[in-house]
1. Ranked on relative contact order in percent (Cα under 8 Å, 6 or more apart), which label among P, Q comes first with the largest value?
2. 21.0 is what came out when mean count of other Cβ atoms within 10 Å over residues 90-97 was calculated for one structure; which of P, Q is it?
3. Comparing P, Q, where is FRET efficiency 1/(1 + (r/R0)^6) of positions 114 and 146 (r between Cβ atoms, R0 = 35 Å, to 0.05) highest?
4. Name the one structure among P, Q that distance in nm of label points 7 Å out along Cα→Cβ at positions 162 and 178 of 3.5 was derived from.
5. The value -29000 for helix-only ellipticity at 222 nm (-39500 (n - 2.57) for each DSSP H run of 4 or more, over all residues; to 500) was derived from one model only; which of P, Q is it?
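What follows draws every value from the coordinates through simple rules; no lab data is involved. Just so you know, these numbers come straight off a predicted model, no measurement behind them. Cβ atoms are built from the backbone, for glycine too; each structure is taken alone.
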Structure P
Amino acid sequence: MGIQERKQREKAAMQKLILETANSLFQQQGIEHVSIRNIAQEIEYSPATIYLYFKDKDEILFYLTNSFLAEFEDKLKEFNFIKDHFSRLKNISQSWLDYAIYHPEKYQMIFLSKEKLQENSLYQYLNDSVTQCIQNNQLQRMPTTEASTIIISFLHGMSSLVINNKFNIQSKSELLDHMSELINRFLTNMKGYSLV
């Protein structure tokens, strides 16, 4: 291994350590209560060392949020193989809520971004699926941006309620079943008729 390659590996290892430590502190103490100095103390380096790898706390947050977003998108895209567009949309919606249930801290960090909704890659991905459903008469005819906004509002609203323990359901399996039923009813209503 050459010197340059070793330096690159060492840099990547240090960045990973900083990001993992920052994320752990953010989850324990809240983002607003964690400083560069806190992160440095935790990894037993000086704050100046952190600044060699990241410009500031916002850049650390940016890297973490993007990594969580990529992970979240990968989970949603696991259903790309499903040919029926409406079934795919239901599975994507269920996976959305599953992610919020199993990774609440990551989910919340993803939505801390100041990015506008329609510029968000999650929105764009969901919008593509919704467009295909509308084109195949599997959802009510309406502007796709309107349909996508309605669906994301539902999913994000439900996710926020789950994360903040607003349902009187203790077990995760019961909660997942309940969410699945709500998604089914909601999307069936989006088709233009009620589920009996």
Structure Q
Amino acid sequence: MNNERNNELLILEAAEVEFLEKGFKNAATTAIAKRAGVTQAMLHYYYRTKENLFKKVFQEKVQIVANSFEMVFHEHSSFQDIIRNLIEKHFDTIAENPQLMNFVYNEITSNAESRKLVLEVMVPKVKHVLSHLEKLIDDEAAKGLIKPVKISDLMMNIASMNLISVMALPVMKDILSRQTGEYFNVFLKERKENNVQFILNALRA
């Protein structure tokens, strides 16, 4: 049983690396099996198809992100604290997993097959979070505490600001090549706080 579990984990770890490096379309199960140190037959025994393996890998990643967002609502905080925590958790997730974010973007925009697989996994996981957040926003707006805002607009603003802050970092490191790692750590920390303040200010009635 332990050997089987170990083989499954090895395959998943190898698949994650292969998908992140090459994308769904160019990833090959033969390469994944080689990375994992197992036979092609063993890989197919556990996961049958590349699509099944992709879904398993991606589901685990999305679940981690979704769980971190759901924790925001379990804390008995004010609306502003919830928005702050949501922005910060999203920012930190991107900063800690830049390769994953590039992968998701490329898969969504590259071809219909990949987009279908990605959205099939993502939508059910984040739907609950968005529904909960939308109710909070409507309640706060009804009290006159914030401006009425569509959940799609709010999430687009958060996602775009956080993404550009992190994705631009490699270019900044090339331009500011004399700066230390500590400089860029401070930069990210300041950008995160700036993004929080921008969103909160935009919501204020």
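1. On the way: P: 17; Q: 21.
With respect to relative contact order in percent (Cα under 8 Å, 6 or more apart), the highest-scoring structure among P, Q is Q.
2. On the way: P: 21.0; Q: 17.6.
Considering all the candidates, the number was obtained from P.
3. Values: P: 0.90; Q: 0.45.
Sorting by FRET efficiency 1/(1 + (r/R0)^6) of positions 114 and 146 (r between Cβ atoms, R0 = 35 Å, to 0.05) in descending order puts P first.
4. Details: P: 1.2; Q: 3.5.
This figure was derived from Q.
5. Values: P: -24000; Q: -29000.
The structure behind it is Q.
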